[in-house]
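Just below sit the structures, each encoded as structure tokens.
What follows is calculated from the coordinates using simple rules that are stated; it is not laboratory data. All values derive from a computational prediction rather than experimental measurement. Cβ atoms are built from the backbone, for glycine too; each structure is taken alone.
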Structure 1
Amino acid sequence: MGKGFFSGSYGAKLDEKSRFVLPQNLRYQLVEKGELHFSIGLSIGGCLAIYKDSDIEAIVEKFQKRKHIAKFQKFFTLFFGTLTEGTCDKIGRVTLPSTLQKAVGIDKELIISGAMDKIEIWSKEKYDKLFSVESIGFDSFDALMEEAFSEDEETVPSNLEELLKSAQTTVKL
């Protein structure tokens, strides 16, 4: 249901029961097999992610191939130990577990951001610092945009990792 990818950014606040309202257009896109059900877990960069059930199934299938590799054991324990199933109430509220809330530093205000195949949940403070033109810089943004839109999948620059690190270390959290 929906356009096949998540997009847009929305401000929200946690209420006294650690709930926030998930925007309606994002909720509709989470519906699979007639049900609104999803998982919330840790994600890259210090945010949380809401995953469709089908995407979690694909992630588990991929991770099964790595389950006996020692370097992934702590990651798997942390990722799956904090992964929480969820849904929305009648007015679209999602309860954010306190362990996840604390892990990424969400106090009261948050940003909900569509990120292609998942919905990211950021503390407003961290989001504002990381996702401004000043923090990323147009040179880094332009280089990454050029590579992302490139027709040739083999043209990943040798310094892409350096560009990403540079963009992240520019911001002091």
Structure 2
Amino acid sequence: MSKYVKELVTRDIRRRLEGVDDAVLVNCVGMDANTTNELRGELDKKDIHMLVVKNSLARRATEGTHLAAAFEGASGQVGICWGSSDFVSLVKELVQLDKDSEKFDHFVADCGVMDGEKLDADGLKAVSKWPSRQEQISMLVGQILGPGSQLAAAMLGPGKMLNSQIKKKGEGDE
């Protein structure tokens, strides 16, 4: 590949990864075309993007970015996955696909980068057990509503009792 073509490919990779701070590197070498197409279809349904590139070109394209740490020690072709609603959801989906050895037997979630820090395969498995953004929001709302509902019940309880007593007294005078 000539220097000119390498520079064009590097620029294209840099453009595609612009604004991406967290990603997971996967290895899908050995998968046939039909299986790869099925994998891309499943990832696309979950709003996950996958780009398979030569690691040396990706390393050049990500120099000076948060993603640069992910390519340290990588060799051969790598798949870069990013997207989904948040990083934890992305990792959960990819680790689940990695476990599903029946369907995608050559798919392996190798490593990733979160906030500029490299994660190995064990780190990815640990992150996949974290609550996703949606789960965290629902837990927070539950924690906020719990004391609020208790306060409302405490305030309304005596008021309802007083209201019923006034109503009984009012009905007796007629």
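If mean count of other Cβ atoms within 10 Å over residues 85-92 comes out at 11.8 when worked out from the coordinates, which of 1, 2 was used?
Checking each candidate, the match is 1.
Say we calculate mean projected area of the Cα convex hull in nm², for residues 21-68 alone for every structure; which of 1, 2 gives the highest result?
1
One of 1, 2 was used to compute volume of the Cα convex hull per residue in Å³, and the result was 146. Which label is that?
This figure was derived from 1.
Of the structures labelled 1, 2, one was used to calculate FRET efficiency 1/(1 + (r/R0)^6) of positions 93 and 141 (r between Cβ atoms, R0 = 25 Å, to 0.05), giving 0.55. Name it.
It traces back to 2.
Among 1, 2, considering only distance in nm of label points 7 Å out along Cα→Cβ at positions 61 and 77, which has the greatest calculated value?
Comparing 1, 2, the top value of distance in nm of label points 7 Å out along Cα→Cβ at positions 61 and 77 belongs to 1.
Starting from the value 1.7: which structure in 1, 2 was distance in nm of label points 7 Å out along Cα→Cβ at positions 13 and 125 calculated from?
Going label by label, the one that fits is 1.
Could you tell me which structure in 1, 2 was used to calculate distance in nm of label points 7 Å out along Cα→Cβ at positions 45 and 149 as 1.9?
Of the options listed, only 1 reproduces it.
When helix-only ellipticity at 222 nm (-39500 (n - 2.57) for each DSSP H run of 4 or more, over all residues; to 500) is calculated, the result is -11000; to which of the structures 1, 2 does this value belong?
It was calculated from structure 1.
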